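Below are structures written as structure tokens.
Please treat every number below as a calculation from the coordinates, not as lab data. No experiment lies behind these values; they were computed from the predicted model shown. Cβ atoms are built from the backbone, for glycine too; each structure is taken alone.
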Structure P
Amino acid sequence: MRYPNASDPELMDAVRRYVIPGEGEIKRYLKLLHGNFVTLEAAERADFLRSLAEDAEQITDHELGVLLDSEWRSRITAAWLIGLSRREQFRGRLGELLLASELTYAGQGYCFALARLGTAKDAELLVAYLDRYLRRPDCRYDQHWALGALQHIDERLRTNYATQFTQANGLWEQWAWNGHNPADEKERIDKLCSFADQASRTAGADRGVSWRPELLADPWIRATPEQESRLTTELRAELGPGHVLEGRPANVIARCEGCDHVFARIDETPTSWAVVHLTWTGQPDQAPWPITEVFNSLSTAKAELAEHEH
């Protein structure tokens, strides 16, 4: 393990730039710890998240690797930067570090990052961790963060990975003697990921996904947060077996004012985009419904939006 001191200038430079940047008394890693930044005043929180998202875009993979080789402050920060920029190339490393659980607190960051990556592969890493450490009531590690992250992914993918742990008399009940509520753990991760989504859209930390909704062609308009939630829920409900978006983390970000088409971002690496004609059945349709066009670049997607007719 590398420690930040004068004998390791490379690590020291990365720590100064990303772990303890700025002049504030409370350093970045402490605001990330336990998700403490959530309690900041709105303006201060927005500034904090904007700076974090900008660094998530700028930091190199090598610098992230350097931080992951260090102590918990560096690791939790690196994990948050990985999660914000959705660098799936670190998935395996995060899974290994989480399962090893060598350092206190760092696991919080690993769980957040896996929740942000949000695929079945990430769910499987969380399952492996929970299956090992929920059997260890003597180890009060990051099991509650892992369960929240797993439930978050379950909701996004419409899967049931967490059920094996939360069922009556299951491993979660045996471990959570102090009353941890699974719903509370999910709510925390949901909130952190929501803040991360907002910061990433503002600062462009999701590589290739930055966009300006005010430049969308008529009749497309940016969906409000409430509309995003409602439209995304409907979209995922309509995806049946064999659909091009089945099992993929698609989130609606804009809608057509004149019809039932929506514009969705597919939060994968690299990011892709989709125009979907919702049917409003509230249940899985037979492919290819809902009719969907997927685009690998934002410029191509926006060109399609400009030509949209209804």
Structure Q
Amino acid sequence: PQSRNRELSLGEDNLGFAAFALEARRVEAIRALEAELRTQLGLGADRPLALFGEWIGPGVQKGVAVSQLPARQWVLFALATLDDEDTEAEPTEDAEEAGPRKRWLPLPSLGDRYVEQQIHAIVDGPCWTLELDFEQRLALEVAADKVEAATAEIDARCPWAARFGVEGVGEGLVWSPLDEHFGDSELRFKSKGARHQIVNRSGDKRKAAAVDPAVLESVQAFIGFAVTPARLAQGLEALAEQGKAHEMRSLGDYMRWLANDVRRECADELESNGLEWKQVAKQVNEQAKRYFCEGL
């Protein structure tokens, strides 16, 4: 088992997921699921198969309905393999050397076959679809309104938790491309309800979906937009996921994570407002350091 950042073991766990996945009866279930998926997908035993899932339940998330589920669940949301050497990916800016290409695979329904092992598939819950036409401004406005409405539904009532008799708020939606764009991570995006926003959209008509980058008239306005309490708290969660404690020797790791996250997630706002990273980096780091130290 792995988290987003590291391999997990019973001695180096993350919120109990390794203990869950390595329990004998669950290993048996996961191997059975693997065999089932390989058959459905026509994927030979010589090809790798990665199962991506969200670990949810009591003690994992905070302030959302799934934290009140009767038991923790592993909810699959994606599958992937690596193509063989004959279909190597070209070198990119992020990877200088070519290598096997990651190929996303369709996730089928699991029904209730693995419910006793607390293994589920997100496709067995309610889903929303929309069409995006990037060449038509009006079409994007309409799509943004649909995203806003769907996210507001989730914000008011989590449909996944409701399947298990738990009422409460949800966090948001992940939108993934379909058909000919299936697997294109550049087109995948999240929409979060107002109470879970990582950026400050208090002045925007839409809270969950923006057609244009935010207009920010100063460095200070950018800091107020990007370095929010939610993002600062998310940094501590990322630190814990890496197996690092909230202590002074982890300050550098925390500041590095926050700076990278802001720089990556708010690149459009920086560019559209004529700002460069070096203009905002100092204040981003100052905010990160203050938040981290005040929490010690």
The value -15000 for helix-only ellipticity at 222 nm (-39500 (n - 2.57) for each DSSP H run of 4 or more, over all residues; to 500), derived from one of P, Q, belongs to structure P
If you rank structures P, Q by distance in nm of label points 7 Å out along Cα→Cβ at positions 102 and 286, the highest one is P
